[in-house]
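In what follows, structures are represented as structure tokens.
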Structure I
Amino acid sequence: MGSKTIHLICKLDDKDLPCVPPIAIRVPDSYPEKPPQCSTDALEYSASVFFQDIQKKFDSNVDKLPQSFSVTTLLNSWELSVRQAVSLALDTISI
């Protein structure tokens with residue numbers, strides 16, 4: 001009560017990408033001084049090797065972000081992670 005924190009559930013809607021589980025973003029009331037925080041549903045992202053690859057890439061990409069970043073930057077990192085996992089999966093199939 002009294003908190004101005006914003007909670008978002010974000011889904012990726014891109015006809016060129018596969019359907020993936022959503023992510024939850026918490027935007028603190030002190031944003032943009034403090035960056036948004038993101039979480040993924042561990043159960044959903046552990047459901048397949050592909051989703052696990054997305055999770056690993058996303059964690060790695062977020063770790064590389066500067067100390068302060070925007071919601072847009074976080075969402076772009078998530079999309080990049082999905083694209084990287086798709087590329088890896090396609091490379092594995094074509095071998």
Structure II
Amino acid sequence: MIASPKALPLGPGEAISWTEMARGLLVHWVQLEDGPRGPRVADCRVLAPTEWNFHPHGVLAQTLATLRGDDRAEQAARAAVAFDPCVEFDVEYRPEAAHA
């Protein structure tokens with residue numbers, strides 16, 4: 001079950017809102033300012049599930065660190081698709097150099 005959206009005012013004309021989506025947490029921040037015809041959006045930022053999931057320390061990186069076997073590139077591509085990145089991506093596998 002997906003949770004209900006939450007919102008929190010941060011100050012005059014500024015608020016943050018978040019909700020749990022199927023792929024993870026979605027966060028919006030907005031700042032309003034007075035314009036000639038009333039309030040208008042001065043700044044707005046979005047933190048999408050892709051940014052959490054594909055962060056260098058995120059769940060995909062943690063998953064990739066557990067891959068074993070000769071088909072790691074294939075496993076990595078499947079894992080990336082499973083996290084539904086909503087952006088184009090390439091998977092490149094670089095085996096670590098053998099240690100002496």
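Here are the numbers for the structure shown:
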read-out	value
semi-axes √(5λ) of the Cα gyration tensor in Å derived as 27, 14, 11 - corresponding label from I, II	I
Given -5500 for helix-only ellipticity at 222 nm (-39500 (n - 2.57) for each DSSP H run of 4 or more, over all residues; to 500), calculated: source structure among I, II	II
Structure with the greatest value (metric relative contact order in percent (Cα under 8 Å, 6 or more apart), set I, II)	I
At a computed 2.23 (Cα Rg over 2.2 N^0.38 Å, for residues 32-71 alone), which of I, II	II
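Read the figures in this text as sums done on the coordinates, not as results from a lab. All of these numbers come straight from a predicted model, not from anything done at the bench.
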